[in-house]
1. From P, Q, which structure was Cα Rg over 2.2 N^0.38 Å = 0.94 calculated on?
2. If distance in nm of label points 7 Å out along Cα→Cβ at positions 34 and 138 is calculated from each of P, Q, which structure is the one that comes out at 3.3?
Structure P
Amino acid sequence: MDLGLSGRRAAVAAASAGLGYAVASALIDEGALVAICGHDNDRVRSAADRLGDRCIALAIDVSKPDGAEEFVRAAQAALGGVDILVANAPGPPVNTFATAPVAAYQDALDLNLLSVVRMCHAAVPAMRERAWGRVLAITSISVRQPIPNLILSTTARAGVTGFLKSLAREIAADGVTVNSVQPGLHATDRVRAVYADGLDAALADIPAGVLGRPEDFGAAVAFLCSTQARYITGCAIPIDGGSDRGLQ
């Protein structure tokens, strides 16, 4: 299936590894031009080298106060504009209510909520003017079903879900879709670090019985960015092997 993404310009944040990298790879496979960012210059440039000549590396940390907007502006300059924004950021530290100081919540909000808001403010106006755009944020299945020890991530990413739902309704008539995807457990370094010796027990609670493949996640995101997905907006879509027990 031709997704209609050839020549489209995408900014994929925090994409030097993990699910962000998988999304960038999927978009490139569909013919898009992609700018990726990461806080480590060597790592993000190495990732761009692996992704090929349709990828541009930007050593920018979106968790910094000005980093999120700086990334979008730099991607717009490098690509000649941004048609697709994939907002993403590393997760905050593992914590519970008992162990997380109040100050840690502000750091988590800066990292996983306000970075998305800032990227949208930088990217969306031009999309509305062109009457075409795709905004997609990578959040977490914990927004639907909180995961032990991830209270900071759950709190911040629940805020992202509310922000994007509101934004989607405001700009749907302008040809710009806004969605989020909520990954469950995938075969990434982050998942292995969070779960460590408890990964086998976590796998037992996944109906599919396996960790998700990052490349499959990337392909799902690429479809949501496609021409065919023009009528999908305001959605928060779990990609979790059936782990979520809720009806919605």
Structure Q
Amino acid sequence: MTSPIIRVIDFETTGVEPPAQVVEVGYCDLSRLADGTWEVGEPDSWLCAVDAIPPETRAVHHISLDDVVGAPAFNALQLLEQSSHCAAVAAHNMEFEERWLQADGIIPLICTYKAALRVWPEAPAHSNSVLRYWLEDQGKLALDHNTAMPPHRAGPDAYVTAHVLKALLEAGATGRDMIAWTREPRVFPTCPIGKEWRGKPWAQVDSGFLQWMTRQADMEADLKWNANRELTRRLESA
């Protein structure tokens, strides 16, 4: 039997959603060894042809049109076929990558951002880079810093995310857990809005404010879900 592999991907793009294009693809495989431990492989990446790169996105990844001359266009189907032997595909913000990958229902997906919110609610923040250094300071993550550089490039970012995923698995989160969490909204550790309630644990937020949140037509769906989740918890524990 072959060892399970989780393929961690990262896309650099020309914008935040299609019709913006993928300008770079990176991946890094996380493999479970015979003794049950997980091993991060070497990252791989390639550039993709695009029509234009706006300055605001070029300022993030510093990829120019000259860099992608002669490169093939992004091919989601090809990437999925290349990943068909994997148990799952992961990304730090899978909602972002999924806009181009369109893999839901084809292969199990893992969002390490959503998983980290649940496993480490006490983290100072849950971005890829903050988790990298926060986990490293605690001795829960060790990687090659040269391979992890530069940030905001697909290969290095996939490599960092693979180490975050390894730390999640070592913290006790299972692949089955994380696949289920990926299908659900983000679980915010604290309330992120409200002059009086911002930054406070949900258990300390006034019920009236939570109910107000659920009634706002323009409130972000994940925030409404968190408010309803806390109201339900109070009702069930009453």
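Laboratory data are not the source of any read-out in this text; all were calculated from the coordinates shown. Please read all numbers here as calculations on a predicted model, not as lab measurements. Cβ atoms are built from the backbone, for glycine too; each structure is taken alone.
1. Numbers: P: 0.94; Q: 1.09.
So the calculation was done on P.
2. Numbers: P: 0.9; Q: 3.3.
Comparing all candidates, it corresponds to Q.
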